[in-house]
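Please go over the structures that come below.
Please treat every number below as a calculation from the coordinates, not as lab data. These figures come from a predicted structure and were not determined experimentally. Cβ atoms are built from the backbone, for glycine too; each structure is taken alone.
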Structure P
């Protein structure tokens, strides 16, 4: 295994063990639930939107290391961003993990998930929180499923 791959694994494990924003913010006005029936990942994303800006974000639930790390990093990156900026991040992230785009250099820290594309079942783990975020931003009421 290369040093870069080892570093990526360490980042994912660290975010899984100590996820950022793993909480329900004091004020929320948009919420969505997401579920991956393949491996049992289940998360709720909580947003505090002010106009088009994500003032605060948190998540709760349980899942594998990849899904929890992805949710953790997602919340760090989209907090303070506009809806459009968050959607652009999601689009780039999704293209990277599905193999439609490069190695994620333009996505900064999210590049740690580039290797997920080699494992199609894990793509659903990595994107669950992002799809759930999209649903919360859109104000949809139905739960998001990766199936």
Structure Q
């Protein structure tokens, strides 16, 4: 079975990000899928040699990763909302006052091994994504060129 950019992988992205971060602004979470579902971004962020320090650093060193983020943001917005709704409905997250809180995982470590190479790359990219999206969400949107 081949999995590509779908809700199952979206839930995995959200789950793994929140498992590390524990709490984030809803608006920051909405930037995840447009970054992870972009093949060049995922390849770069999942590389073991890549260590993202900040969004500003990434813009200077690899601007091609964020160049079309505004378009990708809107292309994946419905997927992001669907994935978040599924996470909330299944008790993985809680939403309070614009912040998302981690409660539990849907997929455990053994499940992740069976989801394939793309899921492994997603998991490998998480520490870099947490570093990348650690700034205030309004600053992230401005630096990434996402127009609301």
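When distance in nm of label points 7 Å out along Cα→Cβ at positions 98 and 122 is computed for each of P, Q, which one produces 2.8? Of the options listed, only Q reproduces it.
Rank structures P, Q by distance in nm of label points 7 Å out along Cα→Cβ at positions 10 and 138 and report only the one at the top, that is, the highest.
Values: P: 3.9; Q: 2.7.
Evaluating distance in nm of label points 7 Å out along Cα→Cβ at positions 10 and 138 on every structure, the highest lands on P.
Of the structures P, Q, report the one carrying the highest value of relative contact order in percent (Cα under 8 Å, 6 or more apart).
Values: P: 29; Q: 41.
Top value of relative contact order in percent (Cα under 8 Å, 6 or more apart), among P, Q, belongs to structure Q.
Here FRET efficiency 1/(1 + (r/R0)^6) of positions 74 and 114 (r between Cβ atoms, R0 = 30 Å, to 0.05) was derived from just one of the structures P, Q, and that gives 0.40; the source is Q.
Suppose you compute Rg and Dmax of the Cα atoms in Å for every structure in P, Q: which one lands on 14.1, 39? That value comes from structure Q.
In this comparison of P, Q, the computed figure -17000 for helix-only ellipticity at 222 nm (-39500 (n - 2.57) for each DSSP H run of 4 or more, over all residues; to 500) is attributed to Q.
Any idea which of P, Q comes out highest on mean count of other Cβ atoms within 10 Å over residues 42-49? Mind dumping the intermediate values first?
Working: P: 21.9; Q: 15.0.
Once mean count of other Cβ atoms within 10 Å over residues 42-49 is tallied for P, Q, the winner is P.
In this comparison of P, Q, the computed figure 1.00 for Rg/Rh (Cα atoms, Kirkwood Rh), for residues 50-105 alone is attributed to P.
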